[in-house]
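Input: structures, listed below.
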Structure 1
Amino acid sequence: MQHVLKKQLVRLASQPFKSIGLIDYCWARGKLGGDPIFAALLNQSVFPSNARVIDLGCGRGLLAASFLAAEKMLVDGQWPANAPPPPTGLHFRGLELMGREPEMGNRVLQPLYPERVQLAQGDMRQADFSNIDVVAILDALHYIDYPEQDRLLDQIRAALGPGGLFLTRIGNTEGGLRFRISQLVDRFITTVQGHRLPRMWCRPLAQWVHILEARGFDVQTKPMNGANPFANVMLVARVRA
C-alpha cells in the first residue's frame, strides 16, 4: 500500500476512537499503523465484497474499522485509481472475551456504520457461525488447547460453503528467537489486560497448513511481522470449490 494512502486510511480509521479518549485513540492509531496485516489484506484483495464476516477475538473492532474506512474513501472519491479497490458492502460481527473491548468498539463504530458492525462479549468456542462468508481469527487461536482448536476449525469448515474464507495469523513455533520474542510480548500484553496464560498452544507452520488442507481448504501463507522481530504468519484458507 502506498505510504500516503496508508497514512490517510490510518487517520480516517482511528479518528473516531478519539470519542472514547486520547489513550484509546493513540492505541488504535498505533495498532492500525504499525500492524502490517491491515494493509496486506487490502493490498491482496483478500476479502470479497458483500461478505458477512465474523471476527473472533475482535478486540475493539479494528479490522472492521479499517475496511469500512477504506470503503468510505472509495465512495468519497479519495481512493487512488492505481491502488486495488477495497471491498464494499462488508458486514461485521465480532466476538471478544474481554467485555470492555467490544463495548468500546460498538460505541465508536455503530454510530458511523449502522447495521454493519455488531461486536459482543463472548468465547470464540461458542460462536454462532450461521450466515457467514468469512471467519477471521487474528492472533487468538493459540489461547485454546489443541483439541479445542481442532473442534473450532471443524465448526468453521462446516459453516463455510465453497469459496468461503478462513483468515488467521499464527505464531510459527519453528521461528527460533523470533518466536520466543513474540511469545514474551504476547504474555506481557495479556498480563497487562488482566489475563494469565499458563500455556499458549502454538504449532509449526507446516502443521497448520496440513490440518487446514485436511479439512478441505486451499492455503496460502505469508510472513506478517512488518518491522517487528516476530515469527507471525498469515494464513489465507479458502474452501475448495
Structure 2
Amino acid sequence: MAPMLPKTRDFPESVTLSVVPPPTNHPPTNVLILLHGLGDSHAPFASFGKAMNLPETVCVSVRGPAMVPFGLSGFHWGDDILVDDATGDMEMDTGFNKSTALIIDDVIQKTLVQKCGYTLRQILIYGFGQGGMLALNVANNLQGELAGVISIGSGMPSSKVTEVRTGKCKTPVLLCKASDESAVEVEDEDKLKAEFDFVEIKEWNRVRDGMPRSREEMLPIMQFFARRLQSMRGVPQGSVELN
C-alpha cells in the first residue's frame, strides 16, 4: 500500500514542524526530514525544502525542542548549553539523547512509519551544523537503514550509540564541508567512516561551513538525492518492490 502524505496534525504535540508536500500530482513516495542548525528554526528550512522541489518527496522541517538562552533567538538540539571559553561561541556537541529520541520515536517510528506507512528506506535526513550532527546520531541509533543522511559542516557527536548494532551502520552518508576553517577535522572524518559503511565527503572551495550557495555546491547533494530517492511514477498500481 502506498504511504500517506503526512500532515502536521499527524505528529505528536511534542514536535513543532512544517510539512512541505511534493510537487503537484507527485505521489509522496519519499520523506526528507530537515534539521536546522544551532540558533535557527524550522521555517527557513521548510523554504529550502520547497525550493529544491524534489520529485515525489515530502519535506518535514522540524524545530529544535529547546530555545537558545541568553536572550538570543532560535532553537537548538542539545541536551545542554555549553559556551567555548576561548571564542564565546556556543558548542554544538552537547549531547543529543532527547533530540535523538524525539526524531526516532515521535517523528520517524510513531508517525512516518506506523501512522503514514513509510519504510525506513523511504526516509532521508538533511541536517546543517548541529542538525547534521543530530542526523548522523539518529541514523546510527536506528535499527534499520535509512535512504540516506546529508550532513553539512558536522561530523559524529561524541556521545555513544545507545542501541546495540552489529557492524557498521548501512545508511549512506554524504558529508559536505568547507575547504578552509571547517568544523569537520580529519579525525571527525575517520570517526564517521568507522561508524558508517558508506561515506562520501565533498569539500567545497570556501571559507567556513555553511548552507550551499551555488549550483556547484548543490550538485553533489542533488546527485545523492538522485541515487537514493525512490520513484513510483510510471509504476503500475499494486506493484511490489523487490530488494
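Here are some notes:
- When percent of Cα pairs over 19 Å apart, for residues 124-211 alone is computed for each of 1, 2, the one that comes out at 30 is 2.
- Computing mean count of other Cβ atoms within 10 Å over residues 44-51 across structures 1, 2 gives 17.6 for structure 2.
- Among 1, 2, structure where distance in nm of label points 7 Å out along Cα→Cβ at positions 132 and 156 as derived comes to 1.7: 2
- Value -6500, calculated as helix-only ellipticity at 222 nm (-39500 (n - 2.57) for each DSSP H run of 4 or more, over all residues; to 500), assigned to which of 1, 2: 2
Coordinate-derived values only; no laboratory data. Source: prediction; values computed, not measured. Cβ atoms are built from the backbone, for glycine too; each structure is taken alone.
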